[in-house]
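See the structures that follow.
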Structure P
């Protein structure tokens with residue numbers, strides 16, 4: 001579960017940005033959509049940049065305002081020219097996904113750039129405003145203030161800790177390099193959003209955004225087709241629960257009743273806190289907030305119950321279908337990539353000299369890089385854990401989700417090994433033997449033949465020895481990722497595929 005501190009920091013950022021946007025909206029007599037967009041961007045940015053460094057926060061301040069202005073122009077165009085506006089929105093969203101193939105900071109900028117576009121899908125609840133380019137400039141200013149608030153609150157209040165750099169999907173590990181995973185995900189996102197726009201306008205001309213928003217949430221940013229299916233199910237179930245909750249609450253508040261505002265913020269805080277337990281809680285809370293928001297602006301939740309659920313179901317189906325049918329990426333392949341990355345980050349700790357702790361800058365410390373690689377495995381766990389629960393009786397053998405547990409089991413021993421005082425560290429020979437087993441497991445993950453994992457007899461029966469604990473975790477990984485069969489003797493050595501990482 002996310003710590004109450006993290007949720008508090010996020011909500012402080014949101015409330016500060018909300019207050020600024022409200023003052024700006026009243027002082028300049030702006031449309032209410034600027035306040036709603038500010039809250040959405042602040043909440044999503046606070047989560048996206050929870051572990052960001054100052055440079056990434058500054059980059060967000062540069063990227064967000066122009067993208068927010070672009071999103072405002074596209075949002076104003078869609079009611080007048082749905083086909084043109086929908087095409088521009090789809091291309092913009094697909095571009096943010098494609099940026100994940102580049103350097104980490106560029107990928108992070110792409111993730112941030114998607115936030116105003118997502119926020120624009122919420123704004124139809126506020127009502128359509130007439131085209132006004134001056135309003136677009138105010139949107140840019142409000143978004144800049146939001147980025148400053150989020151960055152300042154996190155810098156002052158949050159405890160900095162290195163987080164995983166953004167990654168989309170694994171590099172190909174087969175003998176032939178195929179289309180880049182980010183490109184495949186961008187195509188999935190673009191085609192799914194295009195279908196959602198078309199069908200959404202066909203069936204719900206005034207509420208098309210419900211299907212588009214759900215499609216994006218299910219399809220974009222998922223970690224493979226298994227994660228998309230898992231998220232689609234949770235999104236649908238959570239949205240149904242949230243809609244029913246809002247229907248019950250909706251009778252309490254009339255249109256423009258200020259009492260609904262604190263309830264919406266409370267639901268956002270609750271959803272943010274419970275999100276790490278199960279995505280369905282987050283989906284339920286967000287859907288309830290959106291239902292209350294529509295009711296606040298004169299569209300009661302009971303009147304829209306069936307349409308909302310149907311649009312959400314359609315959007316989820318489109319997102320899942322795109323992930324499974326259009327250049328699909330297997331979640332287990334992403335797992336292989338990230339486990340290999342974690343083992344690659346473990347290698348410098350094994351090879352490093354005693355006293356390594358504290359010498360490099362904190363963000364470059366080998367232990368911190370390893371921790372970040374382990375953290376990158378966490379988003380894969382819910383879908384894999386759910387799959388394991390479904391199949392464990394029929395397939396009692398090792399399951400890929402157990403690889404996440406095995407890598408986590410390496411964290412404590414890796415820290416103890418890096419922090420060991422001189423004279424109390426394992427011998428170089430023992431380190432080398434464990435490092436060889438790391439290489440053996442990585443070769444097995446990459447389906448490359450070679451010397452298999454071999455247990456270390458010298459460390460058996462010595463609990464607490466960091467190398468013994470690491471080797472036990474490697475043994476578990478070796479049972480999950482079986483080594484590849486040797487290649488025929490007539491194969492040229494250059495044809496052997498390269499191990500990941």
Structure Q
């Protein structure tokens with residue numbers, strides 16, 4: 001106990017990954033560029049430093065550096081030359097087994113659990129990434145891959161705060177960060193990965209100068225899954241705060257995103273499809289029991305982000321030219337409006353260059369159904385000989401597509417970065433989203449064949465603030 005802080009606020013959380021995520025270990029095995037961090041059981045984990053970093057970053061954006069240092073401590077003050085320990089203590093996040101129990105300590109029998117056996121694999125899920133240029137083709141030397149942890153994975157962790165009173169506003173602000181819909185952990189969180197939601201929260205405050213409270217705290221079980229002596233304090237209203245736009249997309253006909261490896265159809269055919277939709281394994285929870293789904297359709301958030309970014313660059317340049325503005329460069333990577341919304345990477349050739357994150361959070365999209373047969377179609381293609389007009393030998397291939405499978409996506413906005421977005425950029429974003437729901441902007445592959453357009457009359461946008469920000473810049 002810290003002498004001047006006799007009150008201890010303690011909470012135990014259970015969070016679930018709504019999308020695949022990756023907390024990089026900084027290592028590579030020669031096969032993949034980035035591996036995830038693991039615990040002593042070789043299971044995925046969330047380091048306490050990652051959780052503390054998320055808390056500190058979001059708290060500082062809302063309350064400033066001085067108040068943040070009072071809460072999270074600092075190494076050395078520039079005036080007093082003295083440091084201060086953090087009043088916030090964060091544990092590591094322990095993964096749950098198939099029975100929804102956190103795995104703590106060394107478990108030699110962990111592989112006997114079917115869920116943990118899959119998660120202990122070196123590459124439980126991999127995803128390839130590539131950067132596209134303004135012509136829609138891959139840029140040279142801009143392909144990379146990542147090892148990910150599947151969506152649906154659950155973790156338990158504990159956070160405590162030393163305070164001087166039982167009613168500490170800072171404690172409630174920390175709880176709001178972890179229970180809010182903007183919770184993102186790991187890498188590429190603005191490109192679709194790392195979205196988490198709070199499933200269970202139990203907390204209590206202890207006055208360690210009070211004999212009864214001290215005794216209750218001493219009897220509190222150490223396990224992250226033990227909640228006896230704590231009170232459930234999950235607040236559903238906190239999970240929908242902030243600025244966001246819901247986009248309901250209903251396709252006109254077929255669509256396919258990415259290049260998958262497994263067919264969604266169980267029917268045996270003479271020709272195996274070569275062009276497949278992307279599918280990934282995921283974890284589904286039913287009555288506190290985990291079920292591993294080997295194939296689930298996924299639309300990576302990075303694919304949606306790339307399409308919107310290129311179309312927004314077009315509208316932004318058009319609007320600026322209409323208002324007589326001179327742009328220093330027509331390169332999409334150097335447009336101020338595009339960078340304000342989507343961020344930019346640091347220049348590796350300039351040591352003084354610093355990157356900047358974007359203002360929009362994208363999330364991977366998982367359609368509601370699990371590949372119903374009625375939504376799966378296969379289309380055969382051939383190549384025509386330009387001289388004879390006949391079919392070329394050996395170039396028949398089959399493409400697997402999804403028929404009128406609707407999509408629902410939500411774009412979340414970082415309120416602390418929206419001040420840098422001017423009215424021209426807001427107008428460009430409005431036009432870009434309108435293109436998407438009106439069928440003028442395609443998602444996925446083969447748009448030249450008419451695939452990937454979502455111009456159905458059922459497609460719509462719904463802003464959480466009734467368009468106050470997109471129209472007037474009001475926050």
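Read-outs throughout are calculated quantities, based only on the coordinates presented, and are distinct from any laboratory measurement. Since this is a predicted model, take the numbers as computed values, not measurements. Cβ atoms are built from the backbone, for glycine too; each structure is taken alone.
To test your reading of the models, identify which of P, Q gives 2.4 for distance in nm of label points 7 Å out along Cα→Cβ at positions 179 and 403 when calculated. This value belongs to structure P.
Assuming 15 is relative contact order in percent (Cα under 8 Å, 6 or more apart) as calculated from a single structure, say which of P, Q it is. This value belongs to structure P.
The value -22500 for helix-only ellipticity at 222 nm (-39500 (n - 2.57) for each DSSP H run of 4 or more, over all residues; to 500) was derived from one model only; which of P, Q is it? Working shown, then result.
Details: P: -22500; Q: -6500.
Derived from the structure labelled P.
Out of P, Q, which one gives 1.00 for FRET efficiency 1/(1 + (r/R0)^6) of positions 235 and 379 (r between Cβ atoms, R0 = 30 Å, to 0.05) as computed from the coordinates? This figure was derived from P.
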